[in-house]
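Visitor: Listed next: structures, encoded as structure tokens.
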Structure I
Amino acid sequence: MKISIITLFPAMLSGFFNESIVQRAQEKKCVDIELVNLREYAVDAYGSVDDRPYGGGVGMVLRVEPIYDALKKLKIKNKKEKIIITTPKGKIYNQKKAYEYAHLDNLIIIAGHYEGIDERVLYYVDEEISMGNFILTGGEIVAGAITDSVVRLLPGVLKKENATYYESFREVAIDDVVEAVGDDPLLIALQKKGRMTIRLLESAHYTRPELFQTAKVPDILLSGNHKAIHLWQLKMAYKETVQKRKDLLE
């Protein structure tokens, strides 16, 4: 897979991608990450890529021509490809979207900046993506987060194949959760609505030591009974979800 990021500040991302799992993924040729400096496509010798907004207002607006020229060079014909832009106006990013992007051959991310972008850029964009209901100085952090979330899902990146399954936001059969939890009004209501699966947070984790001060690792995790442990983990995952992110069950 190839991921290209169009940005005014490639140095903000280069260090991030040269560490940890993302770095190893590049070394193993699981992904090719390309940082594209937008100023290389400036409209003049001064490196201009933005201008004052028509109609007045504060801030500067990224021009359409540099972005268009960069996209024209990056686009790959006859490939599974998607072009996205980071903006507070976009859809909130989630794990389902990460899985979708991980199945592409080519992902191009435009990191938004300044007051915004010329609206005509959107003629060449497939999706607008936001990280949440807050404002950043630029889209580089969002572009980095999207890249990280996608890369870890690519085949061969993580050592254990099921490492990306037993984690938060996974879809779980509601019948399996009922088996673990027992009679629960919310689960019964969801079943009556025809729900077959629900999204859960990951259950709690423990490691050595078995006893720290007065806090002990739950006995079930030391039992060696894999079936009982699995049911306990499902029960705890459901409990965590209800307490912390009940919206995931809606």
Structure II
Amino acid sequence: MPKSGVPIPYYQVDAFTDRVFGGNPAGVCLLESWLPDLELQQIALENNLSETAFVVRRAEEFELRWLTPTMEIDLCGHATLAPAFIIFNELGFTGAEIRFHTKTGVLGASRDGDRIVLDFPAWEAKPCEIPAVLAEALGWIPRELYRNRDFLAVFSNQDELLSLKPDMTALAQLDCLGVICTAPGKDCDFASRFFAPGAGIPEDPVTGSSHSTLTPYWAKRLGQSKLHARQLSARRGELWCEDRGTRVGIGGKCALYSRAQIEA
């Protein structure tokens, strides 16, 4: 049993997809109150997913934290979409918007037909020089490179993006959470991949938080506020994004994989 003595309701949700075995799987733990940090980390490690979301309800709002198998992170999209899906569909939440209190501030989640749209911060990336170690680790020199929390490496086309076979050991040495790689899409406005081996995530299947950076970049480059995006991991993911100035909307679908409870 958990140290609290109460089994933890646990769900696994495939986010940014309309089918099980697609998108990015996220664990969702519904807690009555916060467990010690070490226990949260042990659960995330045991789940062995790119992120596990931990949620505590406070009246009609929610506190939310995200942990990879090795560390806590400051912003995660698919592990916000997944608990929003559970709160709307399993807990029967009837409000117009879910408000998540996180270390990055308050994040919103609202319904838009069969999609859930996240209200996230917009992160502007600044141009920077291309470190030799980054080009060597990617095995390709990007046409442009930008930086905020992550590196944003821009490539000429989707084929270049798909051909990348990064040296994960070398990427893990970079002073950043991860590396976003992006290019114009063939059947969407833009495509991307995301690598974060230093955070225990060699290639993330679908990365909502990277679209806090991607959305402002592509909105400015393409001259449009609404964008259709795909993440080209093996599992693939689909996102609908909107540039809202200092905020971005990041929409997607979810598929429920399992319901369970944590006893250990």
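FYI, it's all coordinate maths here, none of it is from the lab. What you see is a predicted model, and the numbers here were worked out from it, not measured in a lab. Cβ atoms are built from the backbone, for glycine too; each structure is taken alone.
Visitor: With helix-only ellipticity at 222 nm (-39500 (n - 2.57) for each DSSP H run of 4 or more, over all residues; to 500) coming out at -5500, pick the structure among I, II it was computed from.
Guide: Checking each candidate, the match is II.
Visitor: A value of 0.20 was derived for FRET efficiency 1/(1 + (r/R0)^6) of positions 64 and 136 (r between Cβ atoms, R0 = 30 Å, to 0.05); which structure in I, II was it taken from?
Guide: Comparing all candidates, it corresponds to II.
Visitor: When distance in nm of label points 7 Å out along Cα→Cβ at positions 104 and 200 is calculated for each of the structures I, II, which structure yields the highest value?
Guide: I
Visitor: Now, a different point. Quick check on the output: 0.60 is FRET efficiency 1/(1 + (r/R0)^6) of positions 56 and 224 (r between Cβ atoms, R0 = 41 Å, to 0.05), derived from one of I, II. Which one produced it?
Guide: II
Visitor: The value 4.9 for distance in nm of label points 7 Å out along Cα→Cβ at positions 40 and 208 was derived from one model only; which of I, II is it?
Guide: Clearly, the read-out refers to I.
Visitor: I, II: which one has distance in nm of label points 7 Å out along Cα→Cβ at positions 168 and 240, as calculated, at 3.4?
Guide: II
Visitor: Same structure, new question: For mean count of other Cβ atoms within 10 Å over residues 8-15, the calculated result is 22.6, so let me know which of I, II that is.
Guide: The read-out was computed on structure II.
Visitor: Then there is this: Which structure, out of I, II, was semi-axes √(5λ) of the Cα gyration tensor in Å calculated from, if the result is 42, 21, 17?
Guide: The read-out comes from structure I.
Visitor: Also, quick follow-up: From which structure (I, II) was semi-axes √(5λ) of the Cα gyration tensor in Å, for residues 24-159 alone calculated, if the value obtained is 32, 19, 13?
Guide: Of the structures listed, the value fits II.
Visitor: Moving on. Using relative contact order in percent (Cα under 8 Å, 6 or more apart), single out the structure from I, II with the greatest value.
Guide: II
Visitor: Comparing structures I, II by distance in nm of label points 7 Å out along Cα→Cβ at positions 80 and 232, which one has the largest value?
Guide: I
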